[in-house]
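Structures are listed in the sections that come next.
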Structure I
Amino acid sequence: MAEPASPLSDFRVRTAGQFAVVTTPDEIDVSNAPRFRTALLKAGDHGLPVIVVDMAGTEFCDSTGLNVLVRARQQAEQAGREVRLVVGGTALRRILAVTGVATMFRLYESLGEALQGK
């Protein structure tokens, strides 16, 4: 019998040195945005100074997912933390730019760059 999927199975949360890393699925929408929020809260529970949201494999994020990101940034700032985004796809980069969300975060092309902060 297969084990039941973790409620966060589509949002992997891990640590990498002084960073908490949340890896997102190919799409973030109303169906999984609550799990996205939970994953970001779990990442914040690590108490590390930077949360990196690795969206390199994400092609679509609707307004509910964007709202989760903006709120996570606000909560992180209140706690003296930073949220960085890894954005690989042009479709997602366009969504972030058109909505103005891109101006709220430091964007990186790869996880390695985000971890280096360059």
Structure II
Amino acid sequence: MKICHIEDMQIWQNARELTVSVYRCFKDLKDFSFRDQIQRASISIINNVAEGFERQTNKEFKNFLYIAKGSSGEVRSMLYVALDLKYINRDEFEDLSKKVLIITKMISSLIKKI
């Protein structure tokens, strides 16, 4: 099955869900620089997947997937800091970490296929 629209990609759908979850989880956090950075990192994942897909060349798509993968690492790292600082509880950490790990694995798999 050929994917014609970014909205049909499971990676993009999962990244969208992660981004919404991150925004909701940190929306009331008063540490504005932390909140803004984790939100930017999560949205970077979805946007780089989308931008790379729309470039319509495998080379460019792969480059953007690497950037998205880097952003997923940034989100994972920040989640540990958020847990350590008690900005989130263990359940929130586990939920968000699971989502971002799935996305990371999906991106890695797609990079290998391209």
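Taken together, the values in this text are just the output of simple stated rules run on the coordinates, not laboratory data. On a predicted model such as this, the values are computed, not experimentally measured, just so you know. Cβ atoms are built from the backbone, for glycine too; each structure is taken alone.
Assorted remarks:
- Source structure (of I, II) for relative contact order in percent (Cα under 8 Å, 6 or more apart), computed value 28: II
- Comparing distance in nm of label points 7 Å out along Cα→Cβ at positions 25 and 49 across structures I, II, the highest figure comes from I.
- Computing helix-only ellipticity at 222 nm (-39500 (n - 2.57) for each DSSP H run of 4 or more, over all residues; to 500) across structures I, II gives -28500 for structure II.
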